[in-house]
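The structures come next, written out as structure tokens.
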Structure I
Amino acid sequence: MSPEPDTTRSLLAAGADGGTFLLRHATRADLPAIVRLLADDAMGAAREYGADMAPYEHAFDAIDADPAHLLLVGELVPQGEEAGAVVATFQLSFLPGISRQGAWRSQLEGVRVAGALRGQGIGKLMVQWAIDESRRRGCSLLQLTTHASRTAAQRFYGRMGFEASHVGMKLAL
């Protein structure tokens, strides 16, 4: 009999092509895989450097210590295996606000799926989990930003019900 994936630590388990997709909290050991996912396009390759993991470890420690911030990874566990490779990631943060009558909002950041697995529904599973968790925590709004050049991502989020309602601006410090 083949071993089943360990779903006891997962937040979501769903059938995927050839196995099971598991969403779980990231660990420090996942950082190299997360950085590879963040660097897996032209924009990310120019700003993510995995040679020095110290900055990522400091950020991980801050996220991990604060229950208002979640760093999650998705594993694709092949059929008959107990564990799989990290193939996806995102961060979800919960923010109090005065506007909208003191409403809480959630912020979705760094959504990435391994290039070979894009278009197979993994991103949709993760974003739907983020929507559900945001509702569960009483948020009235889930917000995200995506670079203007990421037209495929904009189409994806539009299909998920997001609206391009604001103009985002950033200031590099």
Structure II
Amino acid sequence: MIVHLLRHAKSSWTGGEPDDRDRPLAPRGERAARELSRHLAAAGVRPSLALCSPALRARQTLEALRGALPAGLEVRVEERLYPAGAAQLLARLRRLPRRVPEVLLVGHNPALHELALILAGDAAPRRLRERLPTGALVTLEVPGASWRELGAGAATAVAMWRPRSDLNRRSPP
């Protein structure tokens, strides 16, 4: 099983939005999302399910990736993902059906970063322990046949991609 954790791309802080949930992507975030789309296509990322926060910046990030994702991708924008902490995100992943071999979770920090560190456990690579910037993607492999078994230290971080980073040339995180 494979989990892709994607922090939304850089959002706008212009102040004209009435609510944090309504902040759109900044031009820099739009560029990063296009770059990520190219990376997903080249890396062969093929989730069968995408879970996305309802925040505008998260939905816009996912929409920018649609051309690189499978045509039949099931997308679920779930209200509970917006305020969720790492424990709630982990609980959501544990409820995935066995038929989902690969999932993309689009959300926010600090919850996504904390979740990545929980899943990777003590083996979390230094680069992942440092930070999860906007637009970053962490890929974790999960052994086992059931999402219910997902827990602390149960996954191996196999890749980390950051926008505009020369570190992206290396596969391991």
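None of the figures in this text is laboratory data; all of them are computed from the coordinates on show. What you see is a predicted model, and the numbers here were worked out from it, not measured in a lab. Cβ atoms are built from the backbone, for glycine too; each structure is taken alone.
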Entry that produces 36 once percent of Cα pairs over 25 Å apart is calculated, selected from I, II: I
To which of I, II does the computed value 5, 17, 27, 25, 16, 8, 2 (P(r) over Cα pairs in 5 Å bins from 0, in percent, for residues 109-156 alone) belong? I
Given a value of 18 for relative contact order in percent (Cα under 8 Å, 6 or more apart), calculated from one of I, II, which structure does it belong to? I
Cα extents along the principal axes in Å, for residues 61-124 alone from the coordinates reads 36, 25, 22; which among I, II: II
Work out the source of 2.8 here, i.e. which of I, II gives that when distance in nm of label points 7 Å out along Cα→Cβ at positions 45 and 69 is computed. I
Given a value of 12.9 for mean count of other Cβ atoms within 10 Å over residues 53-60, calculated from one of I, II, which structure does it belong to? I
Can you tell which of I, II yields 2.6 when distance in nm of label points 7 Å out along Cα→Cβ at positions 21 and 37 is derived from it? II
